[in-house]
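Readers should treat all values here as calculations from the given coordinates under stated rules, not as data from a laboratory. Treat the numbers as computed from the prediction; the structure is a model and nothing was measured. Cβ atoms are built from the backbone, for glycine too; each structure is taken alone.
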Structure 1
Amino acid sequence: MKKLIKLFIFLFIAFDIYLFGKIILAGKNFQILNPKGIVAFQERDLIITSLFLMFLVVIPVLLFAIYVGTRYHDGNKKAKYTPDWDHNTKLQIALWAFPTAIICLLSVLNWITAHKMDPHDALASTKKPLTIQVVALRWKWLFIYPDQGIATVNYMAIPEATPINFELTASDTPMNSFWIPQLGGQIYAMSGMATQTHLMANGTGIYRGVDAEINGAGFSDMDFKVQSMTQGDFDKWVEIAHRSPKDLSLDAFNELAQPSQDNPVDYYSSIPENLYTIIVSKYMYMPTSAPGQTNSSEMQMMPGMGKM
């Protein structure tokens, strides 16, 4: 029976080591371990470094627990019996000093890296950044290209090796989390709030984007495709988008903003001026030049204002 228990413990540890090794060596199956952007590479390195430092504490503790359990169990007559022993200064120092040092190192490492990868900081590049305005809807994503004058639903095209300045908000939705695992970490998009993040794809490819925050019935279908392409292909794609028969007027946006699930990819060849600002501002009080009065014409122009 004792040999069976020891065999079970050995097999359990060996299987855990096998699984961990498989995850590390076959990282392509895990998007965060298969980065395709400058930000994602830094995040992956931070994850691996942090795990390594934590394992320096966790693994010895687990091994020591197994050692104590197998050596000092009731059936081992060879173990030294010391019922009155309750303290060892050197052992206490070793048990506390090493984990404390690891925690301090992790704190410094994460603090430095978090500030270095501040999502509000622009990425250094010789290329002109591309601005994409992201609007989370129920349950779909709207991507506005203000400089190109187009918009898409659940599909994003970007040129390779070009910084992308994302401006994010939401419209009439619970909290959303915009995340492209192979390009960088998630950032929240909420109604009435405007935030930003900066990402860049190192090469061409197709990546999966998701909503990392559970936000209702259509959450599982709220994903999108990101395609990184050459600058020439991106320019051709913009020309194709301009041929779409659909225009994203304010009425069309109001219709698009209605709750729906499993939405197909769609294109809009034109957008209203300052649409993103209008979406963000619709939750804000708009004062007029005359105190105590409300500019009803401006409120009617804002999607959803009449319903609030």
Structure 2
Amino acid sequence: MDNITRILTKDNLKRNGYNLIANLSNIEFHEICQFAINETKQRPELKSPEKDSVNFDTINLVLRNIERKLDMQVPVAQIVGSIKIGNLELQITPDVLIPRVETEGLIELGKSLIFGKMQSNNCKPLTILEVGIGSGYISLEIGKTFEAYKVVHLIAIEKSRQAARVARSNLRSNNIKNVDIVETSIEEFSTDTKFDLIISNPPYIPTRSKHVSRKVKLNEPTMALFAGQEGLDLAREILQFGKTHLNENSHILLELNSKSQILKLEKEYKHYFKFQSFKDTFGKWRYTQVEQLID
């Protein structure tokens, strides 16, 4: 396989016409090359006693297929079938939203709140709810962080059966035991449990928005992207649910798309909640932390 590794340089791939692969970011280029090597290893031709020509032919078949998918605007995470993000490796299919780096900020806010609650409550058990688990990034990252403490339990709801299947697979592959997945929507979720934190990266794009790339529209699930005329349908449902399902001094954390969305929710729910907003690592207003007002 050394010869195959030697041809997988950006300059060599450009010379051979694989421009889309060669123009990927360094991280995605490395992921694609590793995927190409793994795929080539699985080809039956490599079991032949033939020399390098078979190897080169096989890797070229794999590279042509990758180049074709990139030309069709298939995301790298879907081509390789997984993504490494945070402390996890997650299976990715077209049934789930591909995790973005921005969501790391939401997770860190959640972890900070949980650590604070553990200290103030003398490590009494905490129950966290995620609305819309998707691939599992948020719940699994939080679950992995707090698993050793034995006091944090997560319930994650997901109305898409296909997405829930992916999340369960990721739960098993990452060996995380403190997350339970329930196939339901927030409207139909019936529980007497009150939560210490409700967290979600809900769909937040207005249905008629023209600011969504063709690549995203073609490859990621509509229900994970769009949320009504203002992009706030699910966020509103979560806040409604939170009115009756939060413990005292508990919070809701939401990832949204703009300051205007956050201000709109704040105006609508100012008699029920106190809002605090945070920017993401790119300087965009992205997260809102919501605390129930005490009568």
Structure 3
Amino acid sequence: MQKPDFSLSQHNDILAPGTTIHGRWVPLEGDSPRRRWEGMERWTTRHGVAICAWHRGTPVSAENVRLPNGTRGYVGHTQFGPIVGWRRPERETELAFDGWIFGNVEITDDDAIFTDAPAQPVVAPPLDWGYPDLECDLWNSPSIREQCQDQGFAMALYEALVSRHWRQIDGGIWHCTNRNAGAIVAEVRGRGENYHDYYWRGLPELAAGREPEVETALAQIGWSPLEDAQLHTIEENARNILSKWEVRPKTTQPVWYVDVRVPSNKVQSTRIGSLIARIHLLTLEGKLSQSEWLQIFDTLHI
């Protein structure tokens, strides 16, 4: 993650602890459980040598916080899966923070002190849902997980996932959104990151010259780039065939359809995921024979 390009200490309007903030959450009219914010949205407060930034009543980052080793540094407030909390850089270089440690910040009038959590949050592995899934293959590759500990390789992997479509040696197609690519790389690294660290605050310069290395690594686990024109042709062919099948009369779910193939993981929100979801619905509605279903992915070239 790129380091912040500004310092909170540069703010001219740093407030003292206890200063009245003219801003608050107010309920919407009627029975709606939602709220809206009124008044001042962002401000900065001083706590001894520490400085804390706030947004709508919630602290979002702090500088000069006392860390567990006695030094002082930056901490941020973020979300990691279901966990919302503070984290401090695990290591840092001149340009970037390299990994994060989660914990808690105690903010008093005189200081801000970070304490490491006794256990760090962990990421659940992606689901094996019966379709070639690059996300699963990245997770299950010890060599790629090790290579991703290098920030340059991790950033190059992110760039490869967002800029290319990928085809598995057995025929499966895979692509994902920019946000999901950031989440995948963060999860494979397992260093307390989230998609923001790549999608919002990534450093493309770290990836310079690393594309061949990433393509080689992906080839070793059975994936190669798929050109845009090829994907477009495959999608058009699939849509035409699916449209013809979808006008067949609806019956009942066949007893043989027990190997249910519903798009999962990050691919479910993609165009390929949408096509596979249509195949699943066709099968549920009894519009495909068992032999058609067994051959369908070869027929559609997906």
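Quick notes on this one:
- Identity of the structure behind 3.3 (criterion: distance in nm of label points 7 Å out along Cα→Cβ at positions 20 and 180, calculated), options 1, 2, 3: 1
- Winner on FRET efficiency 1/(1 + (r/R0)^6) of positions 188 and 244 (r between Cβ atoms, R0 = 30 Å, to 0.05) once structures 1, 2, 3 are ranked, highest first: 2
- Which entry (1, 2, 3) yields the derived value 21.4 for mean projected area of the Cα convex hull in nm²: 3
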